[in-house]
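In C-alpha cells below, several structures.
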Structure I
Amino acid sequence: MHRLAALAVLLVLSLGAGPAPAQAPTKNFLWRVQDARGAVVHLAGSLHVLTPEFYPLSPALEDTFAASKVLVEEIDLDEMSDPQKALTVVARAMFTDGRTLEQAVSKDTYEDVRRRAERAGIPLVALQRMKPWMAAVALATPMLQAAGFNPDLGIDKHFFDKAKARGMERRALESIAYQLDRFDQLSPALQEQMLKATMLDLDTQVANVKDVASAWASGNTATIERLLLGAMLESPELYDRLLVERNQNWMAPIEACLQKNAGCFVVVGAAHLVGPHGLPALLQKKGYVVEQR
C-alpha cells in the first residue's frame, strides 16, 4: 500500500468514519489543558465526515462543549457561503494559465485518470482544469460518498452549528485559502505521486479510514498516530507543511485562550493531537498540565 494514497483521502475528509464501537470508550479524543493559574482550554479531535451511527456523541464531548464559551476551529465554516470567497478558494485548485491536467502529468498517469473517472462516473472534461492534487480529491470523493461518509455529520460541523445556534463566539485558526495552499504549493512531482497513489490504493484507503474512526471513537491515540502520521512521515515535505507548520502557528491563539481564561473549546483534525509535534505534546513541553479525558 502506498501511503501517499491516504493523504488524498485525508484531504477530502481529514478523517473518516465507519460503524461506531459497541462499547463506550474508556477515553475520548479530548484533552484538558491547564496553566499555572488554573485557566483551562479543551482540545477536541475532529472527524470531518461521519456516519449517523456516531451520534449522539459521548457525554464527555457534549458536556465539555456546553460548558465552554468560545468555539475555536481550523477554519470558519461560514467562509464558503460567501460566493466571492468561494470562487477565490476554488481558483487555487484550478489551472488559470491555460494548462490542463493532461499536460501536467505523464501520459500513463493521465490514462489512469481517464479510466478511474469513467468508473466513478466523472466526466473527464470536469477534471481537465484541476491541478493534480485536486484531481485526486475529485476521484476519491465519489467512493467515500458511496461508503456513506457525510461532511454534514462531521464533528467540526456539529459543534459549529451548535455554537451558531446559541450565539456562541466563534474563532478560526486559519483561512480556507491558507489551508488549501498547503497542498497547492506542493511540488508538481509530489502532486502527481499523490494522484497516482490515490488511483492505485483508494479502495484500500476507504477501508482504512474506518479503522481510523474506530480508533478515534475509543480515544486510541497510538492507532491514530500510526495510521495518519505514518502516511505523512513518508514525505517530510508533507509532514512539515500539513502538520508541524500549522500546529506551531496554532500555539499562539491557543495560549491566548489560556491567558485570557476565555473558556475555549478547540476543534481540530485528530492528526493534530497525536505524536511528538501534536498540540498536546507541544503544550506539555511548555509547562502546561495536559490530560486526555
Structure II
Amino acid sequence: MSASQSQAPTWVCVRTLSGHQSWVRSVAISGDGQIVASGSGDKTVKLWNLETGELLNNLIGHASWVRALAIGCDGQIVASASNDKTVKLWHLRSGKLLHTLIGHSDWVRAVAFSSDGQLMATSSQDKTIKLWHPDIAHLYRTLTGHAHWVVTVAISPNGQILASGSKDSSIRLWHLHTHQPSHILTGHSGEVLSVAFSPTGAILASGGADNTVKLWDSRTGTLLNTLTAHSSAVNSVTFSANGQILASASQDATIKLWHPATGTLLDTLTGHLAGVWSVAFSPNGQTLASGSWDETIKIWQVLENSRY
C-alpha cells in the first residue's frame, strides 16, 4: 500500500553539527538521551552533547571508514564497525578504547546490541554474522547462510530473534537459542540496507535499495505493508520508543516519518544537502538525529503542539 499524502510538518531542524571531514555514515543516541555518537568516512567516532551540540570527544583508532555504531543499553559502551575489518568497543564517557574485536575477513557493515547488553551482533561483507559477548570481547558463534554481503543486523527487544539483511535481497530471521533461521523474507528487489524491530518486537521494518520500506510480521515472516514515497535507496529505518513513528532515511536526501500501523506518511524532513545514511531517535521520541553524505549531523525536534 502506498503512503498517503504528507500532512503539515511537525518536526524542525534545531541544530546542525559540523566537524567530520567526510560523510557521516552512522548516528546513535545514548539511552539517557544525553549523547549522540557519529561515525564517519574520516575514520573517527565523535561524541556530542545532544542538547547543546558541543563536541565532547573524538575517538581515533580505526584505520578506515567507520560504517556503523551502536550504544549498549547501560550507556557505558559505544561499538564502532569499520572497513578495517574490526569492531572497537569504547567507553562512552571517557572515550577510552576497551577492546578491538578481530574476526571478520572483510569490511564490517553493521553492529547491534541486545537489550540486556549481554550479546552483540556484527555483520560483514564476508557474508557472515558474528555473535560476541561484549563484556569479555569473546566471539562465540558465526552464522552463515546469506549468499552475499550482510549489510545490516538487529536484535529483537526480547533477545530471541536476530534479523539480518543482505545484498542478496533477502532478510533472514534467526532463533538466537538455536542459531538457525526461522524465516527467509524475500520481497525487496534490491539490497536490504537496514532492518529494525518495533519496541514490542512484533514488527520488523526494512529499508532497501529498491527505494521502499517494508513492514513484516516478525513471528510469521508475512509482509504487512510496503511504503513507497522515497525516490532513492532507503539507507536506514528506526522506530520511536513508543512505536508510533517509523523514520526512514534515504539517498534522496530526505527523512520520512510514518505511522507504522497504517502506513500513513506523517512528515518529510528536508535540509540535508546529500543522501541521508542514518537516523536515530532519542529515548523520549521527541528528538531525532540524522547523518549524511553532506558531512553533517542534524538534530530535529518535534514541535511542542505536535499530535505525537
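Quick look at the values:
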item: Highest-scoring label, criterion being distance in nm of label points 7 Å out along Cα→Cβ at positions 230 and 246, among I, II; result: I
item: For relative contact order in percent (Cα under 8 Å, 6 or more apart) computed as 17, the structure of I, II it came from; result: II
item: Read-out mean count of other Cβ atoms within 10 Å over residues 30-37, computed value 16.9, structure in I, II; result: I
item: Structure responsible for 0, with helix-only ellipticity at 222 nm (-39500 (n - 2.57) for each DSSP H run of 4 or more, over all residues; to 500) calculated and labels I, II on offer; result: II
item: When Kirkwood radius over Cα pairs in Å is computed for each of I, II, the largest belongs to; result: I
item: Structure from which 5.2 was derived, mean projected area of the Cα convex hull in nm², for residues 46-125 alone, options I, II; result: II
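Read-outs: derived from the displayed coordinates by stated rules, not from any lab. Every value quoted in this text rests on a predicted model; they were computed, and no experiment measured them. Cβ atoms are built from the backbone, for glycine too; each structure is taken alone.
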